[in-house]
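So, here come the structures, one by one.
Bear in mind that the values in this text are calculations on the coordinates, not laboratory data. No experiment lies behind these values; they were computed from the predicted model shown. Cβ atoms are built from the backbone, for glycine too; each structure is taken alone.
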Structure P
Amino acid sequence: MMEALVAFAGFGLFVIHELEEIARFVPWIRRHEHDPAFARQMLIAHRTAYPSTETVAIIILEESIVVLALLGGAIALHSLALVCAIILANMLHLVGHLIDAAKYRNWTPGSVTALMTLLGNGVCIAYSFVAVPQVISASLVLTPVAGLLLIGNLMFMLSRSQAIERWRTKHL
């Protein structure tokens, strides 16, 4: 059941971080969308329209469901290695937020909680690797797979944000 404990902690930290992204995404975009210093930032570059806070929340809800399903599958399989791989992939995402904040010398959506949740996830990983050192190699092999799956899902959802926005305004 160690995988359930680590998954629960990792998902809790994931949710804290995602809530900050929901709250800060649209205001941050509005503040920086015309600033030349941010023209190449991933959330701004080559965009003509931006999703609403509600659409960002829908995208993050879907992303959370995917993460929860992966963690649930890992628990069902009693795979601490897969739980750790999912958390490690999220940690790489958090490092990306910190790099963005350093690059732009400005807080970006998600960067405020990135350090806190990165440290919390680090404790979860360290605890897992010390308690069950056999999962280290499998976790490191599974991390790119989990990361690519999560990044691919997020990129797909972001590419569909205008369609999600239209659906949301029509049906919700």
Structure Q
Amino acid sequence: LRGLHNIENLMATLGVGMARGLSFREMVPPLFAYEPRPHRCEFVREVNGVAYVNDSKATNLDAMDKALRAQSKPVVLIAGGKDKGFSFDPLRSLVKETVTSTILIGEMAESISRSWAGAVKAEIATSLADAVERAHASAKPGEIVLFSPGTSSFDMFKSYVDRGDQFRALVQALPQTDR
């Protein structure tokens, strides 16, 4: 599991288990067997040395913040979606520190681009498929393509699950090539 938020969740789980009388020894095997749920910083695949991570469940700025902080390598960020009436300004400094470029989709694309102007390179894609293709073309080995929209999906998709499933399918279809 990646990220401080997941360490906090693990500590809370251990605390509850101990309060219920479980020993540390009893709790360790299930914790090591734990598989994160889909669409939550889910590793999809590595292509040409670039890791693709599906965080479609990130439907707000706090979730996007945690996803960005959980990455240990430079990020190409795919973000955007339905306009929920909030600003992406609060993430500007974090994006400047952790993101090499952004590829923006949906109703929020222009607004996010304005919020982060001068902090990070931004491209606006016409669809999720276009965004994945752009990320595939621009990401360098050792980088992470993180799909963490930061807002809801209802402008282009049925749900965050539909959005994440489409992202996963697009990434699975990417060709491995020698660069």
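Given that mean count of other Cβ atoms within 10 Å over residues 28-35, derived from a single structure, equals 9.6, which label among P, Q identifies that structure? The read-out was computed on structure Q. When distance in nm of label points 7 Å out along Cα→Cβ at positions 36 and 60 is calculated for each of P, Q, the greatest value falls to P. From P, Q, which structure was helix-only ellipticity at 222 nm (-39500 (n - 2.57) for each DSSP H run of 4 or more, over all residues; to 500) = -12500 calculated on? Only structure Q yields this read-out. The greatest value of relative contact order in percent (Cα under 8 Å, 6 or more apart) among structures P, Q is that of P.
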